[in-house]
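Following are the structures in question.
Just so it is clear, none of the values below were taken in a lab; they were calculated from the coordinates. This structure is a prediction, so every number in the text was calculated from the model and none was measured. Cβ atoms are built from the backbone, for glycine too; each structure is taken alone.
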Structure I
Amino acid sequence: MLDRAKEALKIEAESILELLPRVDAHFQAALDMILACPGRIIVTGMGKSGIIGRKIAATLASTGTPAFYLHPAEGIHGDLGMVTGNDVVLAISNSGETGEVLHILPSLRRIGARIIAMVGNPDSTLAKNADIVLNVGVKKEACPLGLAPTSSTTATLAFGDALAMELLSARHFTPNQFAIYHPGGSLGRKLLLTVNDIMHKGDENPMVPADMSVKDALFVITDKGLGAVSVVDRDHHLIGLLTDGDIRRGFSKSLDYLNRPVSELMTKNPKTITSSKLAAEALHLMETNKPRPITVLPVVDGEKRVVGLLHMTDLVHQGVV
């Protein structure tokens, strides 16, 4: 059984490698047509080809090429109204003779859409009626019966990915654009959330003067629940940072520290960040701090005035960690 599984993987891998010479003038023509398309890319296919088509359409849409999947059977019952003359149709069929796909070809022509055929048989009816043909044919299926679509669907999916990745590159698609299309995912949160979005500001931003007693500062720390306070001058310029850890370390030396000014226990010149920085950058700064990671960052403006406080738990709650 394990040998058959390994053989299936080998056959499918070889099927993908067989596509390398087919990244040729036809592939370039398809790229040029899609890049020049003023509308959308409509991907269609039936059965397993349709499932692969859905994934290709999703990949295109998420990487800068507007696209959606059209079920060909639904197309002949009214969904062709989604297609316009400005669109390009990517029609997928291993045999190139899939009835449902062939049935929508005349209407697609009348609408004025351009057609790219992704087929396993370049001499098929679908190929003969397309503007551009992408040959994704394979020598054999990984199925020992030679029946279940396996190598053919893998090769088609890989070729679709290759097309999408080259389009991404040609459009100079950026990670920030990717994040805009994925606002609900962790990548979106890491690339879109800024420190300003999640920091504690206004009344939630604890600040104390340098001459306040440690005892009074402890009350502020307890009230705000962030485990720290920024130590500032009259104009809110940052002088230092006092954490509950600093206070505990002071206790280990003498209880008298409660009556000392916070300036004697605070950390001078603490790490800071500005509000416009990405939350992910703040996470990196906190995690890589030496000699040990930190959990709190004062947020300052260009003149080192404190405008907020960021805690590690804020990053956790937002899914940045």
Structure II
Amino acid sequence: MKKTNFSPAQVKRIARHVLDIETDALKLSHKSVDDQFLKAVKAIAACKGRVVVLGIGKSGIIGRKISATLASTGTPSFFVHPVEALHGDLGMITPGDIIIAISFSGQTEEINKILPSLERRKLTIISITGHRHSKLALMSDIAVTVHIEREACPYNLAPTASTTATLAVGDALAVCLMEIKHFEKKDFATFHPGGSLGKLLTQSVKDLMRKGKNNPTVTAKETVQDALFVMTKTGAVGATSVVDKNGKLLGYFTDGDLRRILQKDGTNVLSKKITEVMTKNPYHLLDTLPAIEAAKMIHRTHVDNLPVLDKTGKVVGIIDEKDLIEFLALLDKK
């Protein structure tokens, strides 16, 4: 193997050619959604056990990912390496399980050696392969076919387009099963308790809001100057709720409101009653609302912060976009 120098333009051309081939493979993946695909979805949905995924080499790596996606979206699954299965790990597979065997060629020796044992145990075998007449496909109860025109490798050898298409078909299976099983956001919270996704789905406004001395409020009898003093004292939120004697929300005043008033009428602004300049009936949040819903409202209304009320209408906090930055970032990715 000798090293060849390539210009930046040549590298870009090669990379784009690879992506074009893989894009074409994904478009051809629509052909995989046929009667066999439907049978696979139906069989897995009815399975009382686990989905056991088999694969070796690059197909094994894709198989691990498909298994992980199934397991995290409500379909119990685990991956077994075919070589380990031949040396005892078949004992991990129990009655009621269902098999997904992945081999683009359909001729992977280690997988095909396992199939007779699985057949004797009356386990349903689903294959995902690029060749519908391969040994693997013919030995399977259900054969899902992956369609590609060629690999992205210049010699049409290295698994590239085929692994991309196989992964996409696996994702299609997983998402179909999510829908059939009514896997919801709250289920994601159960299956993903850690990290951004877990936080996104489990935290409420009450967990994130600023409260107590960090929750700026003024009463209806106070002035703009009083409001500015409270806003400055309580931090960099730049807003205050206006409440009645029972602490219930009457209005909302922000530094943006102040700027607009100064542009309109710069005289005697500080001495004005806060009720004259506040926003009446402002957007607000309930403290029991999931944090993701608060992020959606801030994202939709383009405001910097919002007052938080309890179920009685009393102001119990304030939430700022900075408190929801992780949630807003995830929304922006959608």
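General observations
- Which of I, II yields 4.9 [distance in nm of label points 7 Å out along Cα→Cβ at positions 62 and 222, calculated]: I
- Test item: Kirkwood radius over Cα pairs in Å, for residues 14-93 alone calculated as 14.7, pick one of I, II: II
- With respect to FRET efficiency 1/(1 + (r/R0)^6) of positions 78 and 286 (r between Cβ atoms, R0 = 41 Å, to 0.05), the largest value across structures I, II is given by II.
- Structure (I, II) behind the derived value 62, 22, 15 of semi-axes √(5λ) of the Cα gyration tensor in Å: I
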